[in-house]
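Presented below are the structures under discussion, each in the form of structure tokens.
Laboratory data are not the source of any read-out in this text; all were calculated from the coordinates shown. Keep in mind the model is a prediction, meaning the values are calculated, not measured. Cβ atoms are built from the backbone, for glycine too; each structure is taken alone.
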Structure P
Amino acid sequence: MIGESIFFEIAAILCLATLLAIVGQKLRQPLIIMFLATGILAGPSVLGIVQSYDQIELLAQIGIALLLFIVGLKLDLQLIRTTGPVALATGFGQIVFTSAIGLLIAVGLGMTLISAAYIAVALTFSSTIIIVKLLSDKKEIDSLHGQIAIGFLIVQDIAAILALVGLTSLGSTLAAQDSVLLTFLSIAAKGLGLLIVVGLLMKFALTPLTQRLAGVPELLVLFAISWAILLATASELLGFGKEVGAFLAGISLASTGYRDAIGARLTSLRDFLLLFFFIDLGARLEWSTVGTQLQASALFSVFVLLGNPLIVLIIMGAMGYRRRTSFLAGLTVAQISEFSLIVAALGYSLGHITAETRGLITLVGVVTIFASTYMILYSGPIYNLLSGALKLFERRHPFREEEQCCLEEGVTVDVIQVGLGNYGSSLAEHILRRNKTLIGVDFDPAALTRWRARGISVLYGDIADPEIHERLPLHQARWVVSTVRSLELNLGLIGLLRTWGYKDKIAVTASSEEDAVRLEEAGSHVVFRPFIDAAEQAADALTHAIDVLPETVDWPIAFHEVRVLSGSVFAGRRLRNISLRSDTGVSILAVSRAGGVHYDPRPDFRIYPGDRLILMGPPDELRTAETLLNQIQSDEAEDHPKPFKIDEISVDSMPSCIGTTLAESSFRQRHGVTVIGIRRGEEKITSPTPTEIIQPDDHLIVIGSSNAIEALKRKLT
């Protein structure tokens, strides 16, 4: 006992929780585990710090009410609709099979039917909070398996609320030995009345009230908390339990448009108050009873860790999903949740289960949350290890993800682009504007739907998937481009491409200059630096505007700034060849390039991509001039520059060169090509010096424009 003051008691508990949370962060464990450990250490079994159980229980109850309030506030039924039947089928299927098998196991261990039922229900719920956090950390929240997982976790949350309704209402009324019919009629009447009142308030009061309070965010949050506690109290008075009322309060505010603002401000408060729920649970854990439950807890833990993912694998596999998607989604249900612990605590308070059963459920929660965290964090290596065996759970034709890139053999793909987010979509737009063939790869179903609606070939895929190359036409692609800004993923992609035998060009994206250097060293031919490039362009635009834009004058004429796109038909042309003034009546006053400004450029001045032009002319014609300047040229344009080409030339067809040096042969001056290497028997001479003497049977490696190479070959033949 550290003192008579509860303030010192709470301070000691918080300090202990902070220390254990730091340890948990190092172990990459969720805070729930460390909070339970705090309760165990602070409880009577170890340090004996916790004495004020009533005060801690009050804070715990408020925390549970806030948890349910935020769950209702963020309940996204649209996500269930977008993930389609798989969320409902997997959610309900996993609940039915897990509860049924769990009930059989518990009865087989000799438990009473009511205890077995509580354990079966507890085993079905998985932690939405933990899963969302882990998937967000792994950048998989928008992936197909992430969206499916969140969808069936929402189904589980709804089932958990219904279970709480049944436990609190039926448990109290049946305890009074009322008839079953009267009990259900009473519950239905009370529930319908509560829903009608809340519905009327949602329609006529809550929306205008939150709009008035939204001007003061602190007041809006205070109202939200008050509303949650008020409805929780009303629900408890009606016999439904405070949890149901808090959940309903969240749903009622979810339609106001302020749910994200309220939820963001309440999340930290929720986590702080939930700390006391888990501390209270851990402190009340009786180790004398837990010791007798070790064998049963081990059996149930193995069932949750292996059985729950197996159930999801079977259901999703039967629905036509690939084994990798099914496996990654299945791992998210390999633990029981905070709802399970709430159900256990509620059952104990109602007298339905004993302390031993509550301790058993808590112990299973600790083991499964601890183990499943590492299973999700290292899901990739685990899948690679089990990939062969998991074929059993995949249909011969997994039609849900069977989209292939159907291209005729011999057709060249200019770009296979991985990543269609904000940056990736912009890059893809510019590539398509240049009439290049593009295949997109992303794991966000919404992004794939948008691009497919435009007729663009895209398919679901994850660059961390070692099997994705089976569905990609890598042998037909000139470039593989990744717009994902993860160093680890891009390094892995470069390694996988080499393993798959891809020999063409690779471009990846870096977040920093240090990452760019590592990616170049790993073999990337081009490294995008979106932040650096955007900052440079922004600085150019700013200095250009400061130095060049003239002051506004009272005259029927206007000024406009235009940036020349790299695909413009006028890029590389001289001003005299741009009929801007004759076509639109607009003149070019100045050109900004690389931080310098060229005022009143002459007719011989050449325009390049990235140049910023100041245009002057009638206001109505300035937009027309901009459109004209940034017309995109096609590959068939006569003045379109031909790419460089590398070829091999035998000196036997050039006897006059034998015995001379490269400098004396004057390849560059005579033929417009450069010698970059010599193949001399088995020897390869790279970067030969000008004094290198050409010998009989040499083969020269030359580089130049396609036209120059073809002209040289025609001359030699």
Structure Q
Amino acid sequence: MANTPKANRQRKLLAPLATMSLTVLFSQSAAAQTLEEVIVTAQKRTESLQDTPISLAVLGSDELEKLSIGDINDIGINIPNFLTTPHPNSATTPRIFIRGVGNFDDQITQDPSVAVYIDGGYVGRNQGMGMELADIERIEVLRGPQGILYGRNATGGAVNFITVIPELGTWDFSQEFTVGRRDQFRSRTMVNIPVTDALAVRGYYLDTRRDGFIKNRGLGEDNYGDEDRNAARLDMLWRASSALDIRYSYDRSRIEDAPDYQAPTILAEPSSRPSASQAGGQLIKPNDVTTSGHQITVNWVLSDTLTLRSITSYRDLDSYVFQDYLSGTGRPNTPFNIDATVEQDQFSQEFHLLGDALDSRIAYTLGLYYFTEDGEGETFNNLPGFGISLFTGADIDNEAIAAFGQLTYTPVALNQRLHITGGLRWSEDQREAEIIRNTRLLATGTVLSPTAQSGRGDKDFTNVSPSVVVSYDVSDDASVYAKIAEGYKTGGFNMRASTIAFFERGFDEETLVSYELGLKAQWWQNRVRSNLAIFQANYDDIQINTQTDINDPSKSDILNAGEAEIQGVELDVTAALTSDLTLGLNYGYLNARYNTIKDGIGRDVTHNFEFINAPQHSVRANLNYTVAHTAIGTLSAYINYAWVDDYFITTSTINGDYLIEAHGLTDARLTLADIPGLPTGSLRVALWGKNLSDKEYAYINSPLFGGATVWGEPRTYGIDVIYEF
């Protein structure tokens, strides 16, 4: 292999995989065990992952612990063809992309392209979604357009956080303490109380703190990226009768992190991670984001073949974020920072009717959905060097209703191995927004009235989205499927429009039609599980930021100006090679390209745009090995390697190709479990490390203000102590 940058990158990627392969070869003589069945609810029914004909990635509680995943940003690059990165304006707002589809912006006047749910309840705003989520049983990531069975339509996919259900008749308690590098401290406490035979209450509280890795040489917070978070959850399950379960949950999360440091590329090479900011007079203020929610889920078994489910959800968001860009970087008279607030509340009601007929040869789900939200946001773009602040305020009032249904038919012919599924969803969205923009004096807040602008927009959208899936059980352990599904994302309004008229005009919906072929199989006496998906998506009327006013490059308009094609592959393999050794391999491939993009005056500008957050290749490999059963406990080791190819970070390439370079991260965990000598319960202790090679990598590299780079976490390590009974 030639000694080129690409060849070197391939060597770095293949080295951990080769090491794992050698370990496997030396372990073949040991007795193997079968893989545990993975249960999911991606189709609103409890079923095996292998019986679900969609491309679906699942992270269970054991894996979440090994990877130290507490929020959606922590997933990062650990699922191929899935990527999360914090927004440049707000470290508490993740940008979520699946198969190259996601939101570039964080405006409250736009809906996300990837829908996020907590126990089936839709979370409408990405702001504050970097929250710590308490008591997670598993995370399900559905790749490709979703909407037939979910609260809101989404062109990219869906992420569903499934929490642990309170357990009736059992006392449970767990306490976890974590200490680590940079004064990290985390405490997680859970208690499950059986109030009566029919009522159980589960409580959870988390508090976590950690210093950032870039020191602030100015005023305010000690470090950029300081972490200060807490989360709580109260969950109650009442079994009113053998046929009726009622579950109520309340969750609250607060983030008071310091903002990220955006290293100017003019002062620091992108390949060099700084340890401190430049000296200056900047005042770095912490973010303050609180999210909370109430949810009631009712499951009522009407008969042996019919169940009614109701999901009622209310969520509230109160967000303040601060981001400093240029202060303290050595640039004279050009400090720039943003103060932004968002207040939003939402309510949703969803009904499902789940039934079976003809001796379970027909399975169907019917549903109704209602969603409403109100919100307001204010953004101050502060320019202290000029004594002014550019203000933008927006109010939103949105409403959505939908009816949907899905039916699976299994004919008697072909030994009931053929399954035909059809789905249809009707959606109606009503969107209203008001905006005001002006320039204010920083010293007094006085509005410079000649620059004031205001406007109002009101748009309605209606969509019908179908899906068809044909699957065939080749054997008891293998099946193939073909799927066609359409996704729809509602239109909206652009707070950064070039004129108020463009804001009021808004933009229309975008659609994506996905064609997918898949294989789901278990081999070698259920010791190897392999799931494969090959897909192509046709993406139409894409909501694209384009420059409409050629004399004002600082303004952009969102137009339905794009058409694109996305092809890809997803391969997930898990193998229980011996009773003590399990190997996981995951691979994703993407080929995403725009076919046509036209700007606001009709020019073809396709050559100026690239798909962002769409790496061509992504790989994850992990080993879980039980090292020894000793007198002091069971010793096990876990190593995880995730690698992602180069990917663009800005859609427009007019100012240059801003790339995140390919990088791989190695995490490891050494656990001693089943420690003896306790009167009751169990104790385990784990040593862990993340980014063990101390790889310097960026997750933001943009042309903002002459170039800015935000760096990923350096090497981090610590110890967990977990007690459970």
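Look at percent of Cα pairs over 50 Å apart for each of P, Q: the largest one is in P. With respect to Kirkwood radius over Cα pairs in Å, for residues 304-495 alone, the largest value across structures P, Q is given by Q.
Given structures P, Q, which gives the highest value for mean count of other Cβ atoms within 10 Å over residues 376-383? Largest calculated value belongs to Q.
Tell me which of P, Q gives -1500 when you compute helix-only ellipticity at 222 nm (-39500 (n - 2.57) for each DSSP H run of 4 or more, over all residues; to 500). It must be structure Q, since only it matches.
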